[in-house]
Structure P
Amino acid sequence: MAEKTWAGTTLSDRRAARRAQLLDAGLDLLGTEGSAAVTVRAVCRHAKLTERYFYESFTDREELVVAVYEQVAAEAHRAIAGAVPDSRRAPAQRAEAAVTAFVELMLDDPRKGRVLLLAPITDPALSARGMALLPAFAGLIREQLPARMDALEKQLTAIGLVGALTHLFTAYLSGTPEMPRERLVEHCVRLLVRSS
């Protein structure tokens, strides 16, 4: 039997739209005001929804925060992976494409950069989740490393590069050191190319 509609939308569609509103509110609060600003009441006020609708989608504040984080992390992963689909390109071109895609995502919407890179430092709900996602990002780098490296060297290099890049982007988002975006990209590309 077909799902009933109200004003042209199904109950499932309305629930999905409310969930998206809550996620957007969570992204906005977490990415601008920080972890302490993300309460159930604040998210509902920001989304212009009642708490009843919050609990329709999330069991608690932590579940929302993790969902916001995972959404941004998935977007970052897709951006990087989509930037380097052609392994026939030169390593420097692949590195530049990947770094540029990540920088555009993180800096064109600084909320996303803060959620992905800064929030795991301050929000206990994200600390373990941030660590759990590192292997996925290291895997993207590992795939681009040359065949002459053995598996362990590739793994160690990829982990080290993720750590270095994370700290560079975190520092940039914090405003120290001040530099043009292009300089950040150039530096990150050199770091990646020299390691391969």
Structure Q
Amino acid sequence: MTAEPPLKLALIIGSTREGRFGTTVADWILDHVRRREDLSVDVIDLADVPLPTVQQATPVVTGVYPSPDVRAFARRIGEAEGFIVVTPEYNHGYPASLKLAIDSVYVDWNAKPVAFVSYGGLSGGSRAIEQLRQVFAEVHAATIRETVCFAMAHSQFDEHGRLRNPDGPDLAAKSLLDQLTWWAGALRDKRAKHVYNA
């Protein structure tokens, strides 16, 4: 019996703010992903993705993107079989950079699972996640139940980017990745036989 190839994830760093904390949180979950032999990962830092803020008139639902920057981004989203979105919570919501990224492509998100790792103040980013679930539903992506939320995130990590008390978050990361892997594997098989592959 031939072993399945590793599932291809894209880890998306949603904040583009100067001095952001997102890279610290992303490095933490990335370490968990890289320990697994059943997963491979492409890190997409939106601070490095030059998406146009004024979008072309061509509807993104067609999968035809006139901008070369959008085409390059769409290719990376299209190659991924699942996503981990690392998002802050800004003013009870998620960052505009993340909304621009989601809206810039369409078919490339279809029938793929999305997991969330968030950070923020008292809510730990949970309000941003709840809003993102609605947005991803509209691009036909399946958001998973398990999340990791870091309340008062700056105080949870030391100056070297290590968690001060890793036990709870590490268990949550395992649950998140187990569930994401299950969904990504199930949807990999179904996408080839369904309308989403039309």
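Readers should treat all values here as calculations from the given coordinates under stated rules, not as data from a laboratory. Since we're looking at a predicted model, the values are computed, not measured. Cβ atoms are built from the backbone, for glycine too; each structure is taken alone.
Values for this structure:
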read-out: Comparison of P, Q - label where distance in nm of label points 7 Å out along Cα→Cβ at positions 107 and 123 is highest; value: Q
read-out: Which entry (P, Q) yields the derived value 161 for volume of the Cα convex hull per residue in Å³; value: P
read-out: Given 3.4 for distance in nm of label points 7 Å out along Cα→Cβ at positions 139 and 155, calculated: source structure among P, Q; value: Q
read-out: Distance in nm of label points 7 Å out along Cα→Cβ at positions 131 and 163 - structure with the largest value, from P, Q; value: Q
read-out: With helix-only ellipticity at 222 nm (-39500 (n - 2.57) for each DSSP H run of 4 or more, over all residues; to 500) derived as -24000, matching label from P, Q; value: P
read-out: Which of P, Q leads on distance in nm of label points 7 Å out along Cα→Cβ at positions 35 and 99, largest value; value: Q
read-out: Comparison of P, Q - label where mean count of other Cβ atoms within 10 Å over residues 67-74 is highest; value: P
read-out: FRET efficiency 1/(1 + (r/R0)^6) of positions 91 and 171 (r between Cβ atoms, R0 = 25 Å, to 0.05) - structure with the largest value, from P, Q; value: P
